[in-house]
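I've put the structures underneath this note.
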Structure P
Amino acid sequence: MIDRYVFRLVIIPSLAGFGLLLLLVTAFNAGELLRDPAVSQFPASYLIEMLLMRDIIASEVLLPTAIYVGLLVTMIHWHRDREAWAFYAAGVTPGRLARPIIIISCTLALIIALLSLVVRPWAYAQTYALDNAALHLSTDVMLPHQFYSWSDQLVISAAEIDHDTGEMRRVFAQDRGPAGVRIIRAARGRILAPDTDRRQRIELSHGTSYWVEHSREGDRGTRFERLVYVSPPLQENDPQSKRRARPTRALFGATQPKEVAELQWRLSMPWLALFVTLLGGELTRALPGSNVYARYLLGIGMYAVVFNVAAIGRTWVENGQVAPMPGMYWVPALTAAAYLVLRRLPRLSLARPT
């Protein structure tokens, strides 16, 4: 009964806070994507998938943050309002009430391990694949009567698009060059995927090309059966070459400092989430009716210090300033030591022998 009560007390506001943080991050990312003209012209499904991948990546940090803040706020008020102390007066020890906090911390560590080791690399790989899709135009993402930039000079639109076959009908294109503008109307067209040379091709058939020079002296029209445009080689991102998108098993045995730092970050995050949450649980035992702002500041400051130190440790490993061993493993070790020390300071943690 005690465990269920504490679970509801902590988990419900924590998940609500996580949802709010995720909503704010989603709104920020949506605004950033829509400001990019090359991305804003793609259909809503592309934007939704890109936002979902970014939310998954951010969840690695947002989830432990929401759980920690929810734990800190609810448990401090629970102690200050004398509810927890009523349990203590009835013979329930602080160690017994800490058991659901330990369960929450261990569960959070397992979720963060799954996010860090498996889900986040997959989300990065999907993000890079979506970025590559945005580099070249495809009829899969095109809509009728919409203008799309295929290159720096060429703009294309189609009155009808068959997404099953990839065929465009009643195609209009404009090719702007330094000497003039070419206006093209074609009965049919097709956009081909990049070949082995990473060049994309547009094939237009049964149309008319109108060349209009800026000097207005050399205008002419030409009929064609087949017209092909070829793009320069595309510089695509290879997900396997990006360390954040590489599977965790592929990073074991890595010798490059940035790859080593990425692996150590993934392995350290679950332990950081575990011990930081346990530290927060020790700080929540406020005295009845006391001023709780000092504990809030201490708890938030401690959280900020731990994750900023982790980021600094990661940077040191990336730059080769620290050897791969201990690398950044000293950060979760130091956090665990801080938790053990805090348990031995009853004046601060208000813990009593169990």
Structure Q
Amino acid sequence: MKKILLTGGGTAGHVTPNIALMDRLKEEGYEIYYMGSHDGIERELIENLGITYYPISSGKLRRYHSWKNFTDPFRVNKGCYEARKIIKKLKPDVCFSKGGFVSVPVVYAAKRCKVPTIIHESDMTPGLANKISIRRATKVCCNFPETIKYLPKNKGVHTGTPIRKELFTGSKEEALAFCGFTDAALKDKPVLLVVGGSTGAVAVNEAVRKSLDTLLKKYNVIHLCGKGKADESFNDRAGYKQIEYCDKEMKDMLAAADVVLSRAGANAIFELLALRKPNILIPLPAKASRGDQILNAESFEKQGFSKVLPEETITPDLLVKTIDEVYNEQDKYKEAMNKSKTSDAVEIIMALIKEVQK
């Protein structure tokens, strides 16, 4: 049986594209293994699927001063040793990396063990972990055609992002029931879905809650606020449901949504594109990131898929006004998205996997 080692972690965005590949890999007869961190979000997500999971030591690569910058290199070196030992035991035919800091020792070890490796870069420009790993990769997949120019010659392949099939099977009725939006006064209202990412977004959460009195006059609001970021004082508001994190229910939440307010992580926005969901993007600001979400959002706005609302400009009035504008012009956004040349990323990546493996 053919074997594949998947890696990637730190956020859900570094895991879900791997999950999207799994059904197809199983159809092709691959035995699937996953390597990630000991306590990252990837461990729970992957183990819940019954996939064999190998935890390794990992460190974070920081652009800012921290004492951990002096200790984490030792953890990364330990992770390289652990990954190499596991890879020698498993003897995978190919490795597929979705990025994140935990992937660096895995890709390094795969190269040392002569296992061909494919990396997937979600954002417009490669992140730090992938920048380090790219020179050890056989091929590098990317979401945006503009990314090719940042990659080594003959390595870059524009694939798009793998989308989980289950996202297309959601039920609006299931979402409304789950959120308690079943009363006659609520069930016919349009639904605003707020997605702050798997770790939540404080600025987005605050902006939505400050605007809630006005928003609830017109919309039901499903608020994915991030683990530990729920505010109990809002629990009894009719038409408002805050959820710290959801996995299986996400397909239903997306099916119910008429408008989505979201961060601009690449995987999230490509899912919105695939589902043709009118959206407002609030990218993580440059002062809190390397600016990748800003580039992602600008690309989607330029193509007519999204409306961008910079975090530093948000006021309750502007947020409500922007949501209303996108809802009222939803047909315009859907038309633009219908014209997009989205590709079947799963099949393109599967072809690459077969091409590079031993």
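Here are a few things to note about the model shown:
- Of the structures P, Q, the one that 1.42 was derived from, the read-out being Cα Rg over 2.2 N^0.38 Å: P
- A value of 0.10 for FRET efficiency 1/(1 + (r/R0)^6) of positions 56 and 160 (r between Cβ atoms, R0 = 25 Å, to 0.05), calculated from one of P, Q, originates in structure P.
- helix-only ellipticity at 222 nm (-39500 (n - 2.57) for each DSSP H run of 4 or more, over all residues; to 500) from the coordinates reads -11500; which among P, Q: Q
- Value 12.4, calculated as mean count of other Cβ atoms within 10 Å over residues 248-255, assigned to which of P, Q: P
- Structure from which 3.7 was derived, distance in nm of label points 7 Å out along Cα→Cβ at positions 104 and 280, options P, Q: Q
None of the figures in this text is laboratory data; all of them are computed from the coordinates on show. These figures come from a predicted structure and were not determined experimentally. Cβ atoms are built from the backbone, for glycine too; each structure is taken alone.
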